[in-house]
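What follows is a set of structures to go through.
Since every read-out is calculated from the coordinates, none of them should be taken as a lab result. Quantities reported herein were computed from a predicted structural model and do not represent experimental measurements. Cβ atoms are built from the backbone, for glycine too; each structure is taken alone.
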Structure 1
């Protein structure tokens, strides 16, 4: 799996994951490092995790006694501006401190920071979404808003991006896309391995062929319990696809029951089938946000029901007596 994490000192961590076909299969929010650690421990061991933050302070390796990193020096020469990472005797920005700590969390979860050598799985890397957008689009932002420019760079390269995605979410997706390029050995690195390397896609991939269908091109027609969702020119999606798509939209801090999902997908008696479908896609959609009709977690959840409740609690879901307070946190699909 190819995972991207956008770091903020005040908004937490936005996390996106792409499968090998560059389909967006996970978009989540971790409010703090503890929540990020829970998600990291649940990722497949062969994942590559790209983080929009530096892993460590500058070591002052730039010639002339400058105090920022070689990575910033090289990108500045290319006309790409970014925040300089100070040495350890200077106070870094709060989001940089969060980045340092996150890389430590990822290393403990089995994803040490990668700095040199052939690309491999089971590592974390530093990325800069602005650099990814610019590399793939081949243009500066110009008159476009930042979010329009970001979306344009991702369109045709990533499928499943919702049209209401925030800038933090788009940056997480861009980081995940960079992880995909890294895993497929189509990357370039800037910096010195002794202090930190920023990875980006190869510029030669700028005009590559489109993949899949972007969420913006999906045709949504009313008429069924949740509408009939199909890509233009294709058949209507299956019940399993409906389930996965709907579960992917359960908001942070909310839950749905297996019965809720089954009814919304047009099969009121299909609660058990929903559970079977979700059991095979634990790392693709937020399956932890689906509970039984009493608010109890699933005994089959990866890591056990305790882990499911821990993840829900980290997202702000109210837990009482080992079960979710459905009256307070239940989400009803439109």
Structure 2
């Protein structure tokens, strides 16, 4: 009998058909809403864990765990080396939410470039005198614009295709993407962030958070921005120095920003950008849109995240095949295979 530890009781309803198949494979799922509810016996006998980060005190109890799957794309808060020291592979779930996040990036861009929020708020203030159909203060014809993608992974690629569907020229910056990716998608490659920011009307960020990408979008990069640039971030908040964004917006180095993610979540209300936005300062009005890290969420994506992470764990337990392992290099080093 193999035991799988799930993070939430509600998964039982979401995965009802799949759970029947688990029992047929002699796999028993256990559901808990929080780590403190899990008895020591389950920690010690579980073969797989699906859920949020596991604390060191609970990791010490893992006598026979063979795999940990995080039901999310990002894993920057996971101590990959600590899991490797236990000989346990860590896997993420990168095949959920791709379309949702790309759609959200487009929604933020279109809301700004077509002045949607501007018109809505103006009309609520004065529906008669602010009925101004010929006013679009933040945008221009999309097919005349060039969009830039930073990070051409799954979501970055999906966003590039959506931008192309709006007849926009698309460029990207991703030093880890092999040559030819630009030709396959019919887009252009830039060799530096500064060149990308200097040539684009819209920039959308789609890269992971790590030591290399923290504060990657900073004052130096923003100083290179083409006049009128709109910045979109649906990736990770700490990738962007929001104090630098505050200064760039105030100095009119960039036109507007749409942020689904922030360095502090919930928002740090003392941060100058957030404070100015919350208080409706006139210079920033309609130029900043904030959403609550919600780009990934639809009922369909929530089912996918549960289903795909379950498949990853069950596949490894039953066949030995390991998908989406993010600490494989550390496991190989531990075994002396690198």
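When FRET efficiency 1/(1 + (r/R0)^6) of positions 87 and 119 (r between Cβ atoms, R0 = 41 Å, to 0.05) is worked out for each of 1, 2, structure 1 gives the greatest result. Taking mean count of other Cβ atoms within 10 Å over residues 31-38 as the criterion, the largest value within structures 1, 2 is that of 1.
Mean count of other Cβ atoms within 10 Å over residues 55-62 computed as 19.2: which structure among 1, 2? Numbers along the way, then the final one.
Numbers: 1: 19.2; 2: 13.4.
Matching structure: 1.
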